[in-house]
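Next up, some structures in structure tokens.
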Structure P
Amino acid sequence: MPKNTISLIEKILYSVEKPGRYVGDEHNQITKEWDSVDVRWCLIFPDIYDIGQANLGLAMLYQILNAEEHILAERSFAPWVDMEVELRKHQIPLFSLESKQSLKNFDILGFTLPYESIYTNVLNILDLAGINIRSTDRRERDPLILGGGQACFNPEPMADFFDAFAIGEGEEVSLEISQVYRDWKKTSSPRSDLLLNLAQVPGVYVPSLYDISYHPDGTIANMTPIQPGVPDKITKRIVAALPTHPSKFVVPNVEIIHDRMSVEIMRGCTRGCRFCHAGMVNRPVRQRSVEEILPVIENGLNSTGFEEVGLLSLSSSDHTQILELTKKVHDNFHDRKLSFSLPSLRIESFSVDLMDELKELKPGGGFTLAPEAATERMRAVINKPLDDEDFYQTVTRIFENGWRTLKLYYMIGLPTETMEDVDAILQAGIKVYQIGKRLIGKSVKIHLGIASLIPKPHTPFQWLPVQSPQLIQEKLDYLKAGTRRAGIKMSYNIPDSTLLESWLSRGDRRIGSVIQTAWEAGAKFDAWGERDNLQIWRNSFTTNNLDPDFYAYRERSLDEILPWDHIDIGVTKRFLQRDYDWSLVGRTRADCRNTCFSCGILDAFGDQRPPETICYWGCP
């Protein structure tokens, strides 16, 4: 970027909130000479720096790509509204943090899409960079626009805006994409050749190479490749063993949402909760050994100065060495006055010994549990069986071990749910509060976190409708009144956010026009609850002659072609259908580490499955 532009950027930073979001030059930032590499990536998280810099996936790709001599990887984030005003006023294209190069100068823009409510931010970023938002309008040598992350397991709502998606785990496929781009860059071949070559890479989906037809009722009739050699289905990428964990994390310039060093101790989950998208799409389970985790923590602390470490997974207490890990973490690091957090604990899978070790780790904040439902019947529906007596014994142990704050996560809007089930959530919160008050006195604090079910793609509930905002609000009002009387704190997702997420997560390719129209009308930062954009979205559906209720409130038939059926997560649709049937009669599945239910993931993984990790894969 020209020096005069950089000087202008420095001047406008005096006019914005938190200029540290845009200056870069953080401790452990990686910089390379622009002309010394063949392939230049910019990794983009389409929300503000404060949120995106905490993303562990972005940190991993940053390290993996930059480890290659011929690849450069820099970062960029969505500017907050004040910075956007300044960029547009001074006609400065959006830039990377490291070199301040305009995004349009990079070869590949890799967007992380962890959730759907940032879709309009993607369009805004492309526009701020001076890049056409629709893939069909891009020029031959414009950057390749690539998407990856959890939301890409249904890529169709964003298919018009991305050249390609990396489906599944990105550690290996990102390097393969780089090589395809590198080879193409040396030629004078058209952009269409690049896209066709990328479509041959396992796990890469190129939307423009597929044609979709619809029935008169709006459901999908067919989805077919338009060229020979393009696969009918795109199978997600899975790494056989978890790659070397980054330890030299970038230290942020401003306080971020999770201001800590994050260490992934395990990937995947064998529990099979029927509402859980992550639990289905991230199979199979692979874990890092204690011998691998401890040096990551040691090196990370030495290179960053963080005072808190998060040991992350979908179900941390299911790690087969969790007690040994917590003991050795305490033994190795207790003299550093650090806080360690171990989220996602399963109530039925940790012991008194583990509770004692967690106490020694000085976890920040309070203790968190996620029963999800408050009656045994509802827990059977969602396949999260838990005996009430075990739950309250666990709560008692938590308070006896000195915790004064306890957060409990529950869901509403579940199939077959009644107001009695909702009331049971309130009564559980009150009983937990009474137990805490009896054991530690009035200083006890109980916090209920209430989420509304969105039947996500690739889960057994994917055929279900979303409950109406009116019914969800009725349940929330009941819980709010009861918790207020009981002195219990409560937080929740507003019904409007639930409805928007249901449209975006369950939509087909026609939703792309709705997203574009909403963005053009001013929708962005939809994940931020204070930005009331829902009417903009409703107007956008009307403008594009689409019925939003078709995507939210319609129960899908089991033989319907769903917008995401061409994405193969390894878990078969037949397995999901059977699990859905079981949910309706309250039939549960055991943890599949103990009993294999043939979900299909081991077949999908194929010959890469390492025999030494067989006990972690849910197949005896």
Structure Q
Amino acid sequence: MTDDAPLAASPRRLFDLRRWLDLRWFSPRVRFVLAFALVMATQVAILDYFGGRELLKDRPVAGLDFDTHIHQAWRVVEGLRGWGRSWVWDPRLLAGYPTGTIFEADNIGWSVWTWLLVECGVPQGLAFNLFVVLAHVGLVPAVYLSGRWLELSPKAALGAAAAAILLWAFDSWFHWCWYVGMVAYATASWLWLMPMALFVRWWRRRRTRDALGVALLMALCHLVHPYSFFLLVTPLAVVYLGGARTLDLRGHLTVWAIAAFTVGANLWWLVVAADWWSWILDSSFFGRRSLMALPYDLLGLFDDPAVTGIIATRTTFRILYTGAGLAGVVLWWRRGDFRAAPIGITIVMLAMFAYVGGVTPLSHLQPYRHAGPMALLAVLPAASLVETGWREGWIRSWPRSARATCAGFAAIVVLWLSGDVLYFGVRSLPEVKPLPHGERVFFSALGHLSPVDYSYANWHRDDVAAWVTAHDDRQGRILVEGWSWGEQLAWKTDSQILGGFIWRNLEHSWANILRHRPQGIIQADELTRYLQEYGVRWVIISTARGYAPWWDKYEQLELVTTLHPFRIFRVKAATHLLDPPVGTVEATTNRIAVQGTDPDQPVLLRYHWSEVLQCEPGCTFERVKVKGDPVGFMRVHAPHPADFAIVNRY
């Protein structure tokens, strides 16, 4: 009997486990399906290890940047369901803020995804979380398809997808992205590979269905994250400009039709962003590397958390894949392969963008973030290189001494890679034993003090939100220190919040005094003026007393309660959202309802002015300057109705 003979030919071997596990009994198609399923199962298992079950609850995963994106998604869903618009005027945030315009453009796809699932009957919290699930499970099929469209063999493409899992989970930048809440960009980091690869495929085959696929995927990429443009522009330009002379009129029209469709499909939110562009601020506070960036990453040194995140630098997978990818590109180039130019030039351009862009005008684009897509792209030529070497027997042709040396180097590389894996899996390592006299040493098995478990977790503070709901009558504002908690209270309560992400890139963010004074160290007269000017009645501090003791020393504030580590203060002096302080205010999305004012006196509303707002019925208002806040407030002219409303009529 040959090895390939049917199993039934030998009854005595019917229960031979080795024969059942011999995959040669399966057809090549079945073997591939099993291998693909194994790779997908690995990704799902890794997601589960890092708290993936939190994502299957009808409760949005909160904390850090997630709270910002929850607030954005909730307002976009509210706008689409209530007014058929993707943006709203939110008078409860920052004295009036246009949510869904520019700052939110990089998460508009996530918000629309949430809205679509909600319209299909999925609970809102689960709908939000499922986008995060998509970011994880979509990685493998996206890398695989991209590899196949770039004419990698099924084995090489699946190998690239498997390698991408390790980069996704154990490279510090990628892990930080999806852990902290930069999920839209993390998704775009693999999604852009598909239209890029399919464009190359279309260029070689000129099939209409490929062009249609490129157009749809390009539009989707830019909806998920607008920075997809900076990922796609290089490879598409290299292919198009390099072969433009050989392209007929139909081909040129197809290329420009793809570009036009991409813009047209995203025009609905691009127009909104353009309308608010005059209010934009600098965005270069994060992801801006110096020229020392590369040595820091090569040596695994932690330099600037505003660039790399609050996470130890772990870049071994990134370095290995990028190096192997460039070697694969060189092999393609030497063999005259069409893939060498677009893939190689793009890897180099993204590397320059990531590591040099911080000292150029491109710093506004937070250039370091492009290190992730760079490494993920490099996985494809790296997989091709490995397959070529295996198929052509490079190592088998070497002398025994060379093979032994290679094996030694490979073992060292595996140890380096294992160190990165263990850093993220530190909770599964044995605890360090106490000293002989019983004293504990507060180090992990890796030698780090108090290592962080970078897993999804329950970062909700329902107790603080409940306290705010119970005590705030919504006739004044709450200043919240700690931007994640400000965002969380903004989406969990109906209170008027001065807080949230302090570096919002619209001038409305200057309403938060913590943008002027990030640590909260404020002169007494400045604090008094601010509390009065913005009608602040409560101050919530999230930093523990030992790290920010000055808040307890402000005479303008009275400590009311402590919900560790939160300290909640009451503003002693009477403050009001109206001047003169007569009447009441009800602030809801797109509307500020005012009641009980004196019709014969002008009324200052301590809310941001905007040209999109109207005063109803039969009243008008003007813009009033506010020191330190370029947006300004609104003053309703007298005479006016005792009860009136400021409304966003789009």
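Each value in this text was obtained by applying a stated rule to the coordinates, not by laboratory testing. Here the structure is a predicted model, which means the values were calculated and not measured. Cβ atoms are built from the backbone, for glycine too; each structure is taken alone.
Upon calculation of distance in nm of label points 7 Å out along Cα→Cβ at positions 27 and 291 from the atomic coordinates, which of the structures P, Q produces 6.1? Source structure for this number: Q. Given that distance in nm of label points 7 Å out along Cα→Cβ at positions 419 and 499, derived from a single structure, equals 2.2, which label among P, Q identifies that structure? Here the read-out was taken from P. Taking FRET efficiency 1/(1 + (r/R0)^6) of positions 139 and 379 (r between Cβ atoms, R0 = 25 Å, to 0.05) as the measure, the highest value among P, Q is held by Q. Given a computed value of -15500 for helix-only ellipticity at 222 nm (-39500 (n - 2.57) for each DSSP H run of 4 or more, over all residues; to 500), which structure among P, Q does it belong to? The read-out comes from structure Q. For FRET efficiency 1/(1 + (r/R0)^6) of positions 219 and 355 (r between Cβ atoms, R0 = 30 Å, to 0.05), the calculated result is 0.50, so let me know which of P, Q that is. Working through the options, I get structure Q.
Which one of P, Q has distance in nm of label points 7 Å out along Cα→Cβ at positions 99 and 579, as calculated from the coordinates, equal to 4.4? Comparing all candidates, it corresponds to P.
Assign the value 3.7, calculated as distance in nm of label points 7 Å out along Cα→Cβ at positions 323 and 475, to the correct structure from P, Q. Label of the originating structure: P.
If Kirkwood radius over Cα pairs in Å is calculated from each of P, Q, which structure is the one that comes out at 27.8? Traced to structure Q.
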